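Some structures are shown below for you to check.
Just so you know, all these numbers are worked out from the coordinates, no wet-lab data involved. Owing to the predicted nature of the structure, the values given are computational and were not obtained by experimental measurement. Cβ atoms are built from the backbone, for glycine too; each structure is taken alone.
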Structure I
């Protein structure tokens, strides 16, 4: 109880100080601020923004993006760590207040204390083009939060003025999850452009490395990040025997999943190093995608429309109770999940594939390969007005 009171008090102080530092009005400039917390998905967008806007771009990043950010430092892009409260108050907040364009790839708590004027556009591009699990106020853990915590979440959601979306389905999910009525930019998720402009040389190289120079098929397991403690029911000592002679099996750990990253140190041959292997290319070369509640199926269906998706939901009922599954996706999951390792490997080796045409029509409605160009045009228009 005392610990909860202390945490609650510290959050109040944190947001009060953010609000205090953000009260000062500043003349607008032409800077574009990107709030980064998902480097594995947002680097593609950042590269395009750097190419278009150069040092007009300012990147403010969470600690997990530190390695990826080094390259942008070398390109003389201003980059600031969000975890430093001193830097947040003295550098980041003044920069954000002077900018009229802030792009986010996630929820950032400090935004709840910011004071914005009508000129400022806060654009949520998110870190995926669809959603299986519930988030925002629709998530089970948020529903169980205190009224004060829910109010705090809502203050952050209320700062988002625009959302870039890939489908009407996702637009509806954002509106319900955040209890807001923003403007939806129907450009498609920017990173999906890559699947229309593939680097075939890199893809061929990736496939050769992962298949170990053979014709073996690639099974790629991309699990979601679990907020609660969990036990992965895979026996790593048995995988090679279970997968058979025609397949290789790899795991791409969520960037925030410390448990899987510790397992990677013990069983490195089964884990993909995200710094050396681009997930976009991995989705293209994978013959079979295995996931649970991650958003990767929405990209895989574009990257590999003739591929196979397996939903390995060994904790389906528990996860639905703790976090929640989107109603728009439950029919898909209920008809195609496996819950045991034996069922998983049996399904991998089966020859049955899925038709992903209807899936793409529902979740990738606005995706055309031109999302970044649409976003550029829209950003430029804001500075012209």
Structure II
């Protein structure tokens, strides 16, 4: 997950499916939106299936005077209207479409206070005892502040960070030698790497780089959204852990069905085939880009039904017990299941029903209590 982004999303306008699924709803929601305390309208979750590609002109037609920024649901792109571009010194920008990874513009944004306590309450109510922040560019100050928030009890779940060992790849800038050098430097500093792969090309380059320079035992692939058949054995051979999000099948599956050739559907968000090949697999939600409910993600791993009810990738379905187990990994080794035993951290999710009922329903409403470090963080 991404802590600051997830906390910010709690008081942001949602402009994507399933809440907003048509051009008319998009117009209604955005034109009636009220700015936050910073004077900006901040919206998240947008996808082109709602109202087509966005640019500054489209946003200006709906909100001409207040600064607006809309995040694409991928998290990789923001679209700003003219008022917003003026505020950050980019009045002449051609279309207002700005990459999230470009700090030149994002550093000029006003800093909105985020409610980490509310986010922590939401997570502990679902039985979450710890999170991994996968944000790639966290500074030492960012990580220190989030750690202090946990220590003070503002954010109850335990926190681990992938930064500085997280790398996001882009198809338009795949550089094998540069990736090899970065992995080598990270390993040399004793740092495992987590590489963000959402396309087949990104996965091919990552596998080639790790094969060339060697792996750290805790290296991982983030997402593995697309895994062609011939790469499954490569992942297994390298021993790379895959941390994936089958909840996107339940949340976005209809768009996959509409936009991706049927011959490639079996490559999407694999789980069962990776496990069968002895690839270590863990599950996550990618909050706020996914819904953040681990139980819904487990349910999706078992049933793989899109919002329209179509099963996407039936061969990738797993058992409920397997889905639950893949959320029980260690923070540093997510493919290795933790144990309830003497000497282990006192982190427990207490459920209100029998194991059989829990595995049948896979529902967050069954969480009775969440205990972190031996203390009750949530009680129903």
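Quick notes on this one:
- Answer label among I, II for the case where relative contact order in percent (Cα under 8 Å, 6 or more apart), calculated from the coordinates, equals 13: II
- Structures I, II, by distance in nm of label points 7 Å out along Cα→Cβ at positions 79 and 103: label with the highest value: II
- A value of 14.2 for mean count of other Cβ atoms within 10 Å over residues 135-142, calculated from one of I, II, originates in structure II.
- Here FRET efficiency 1/(1 + (r/R0)^6) of positions 119 and 183 (r between Cβ atoms, R0 = 30 Å, to 0.05) is compared for structures I, II. The highest value is that of I.
- helix-only ellipticity at 222 nm (-39500 (n - 2.57) for each DSSP H run of 4 or more, over all residues; to 500) from the coordinates reads -10000; which among I, II: II
- Top of I, II by distance in nm of label points 7 Å out along Cα→Cβ at positions 15 and 343, largest first: II
- FRET efficiency 1/(1 + (r/R0)^6) of positions 23 and 303 (r between Cβ atoms, R0 = 41 Å, to 0.05) from the coordinates reads 0.85; which among I, II: II
- Among I, II, which structure scores highest (criterion: mean count of other Cβ atoms within 10 Å over residues 199-206): II
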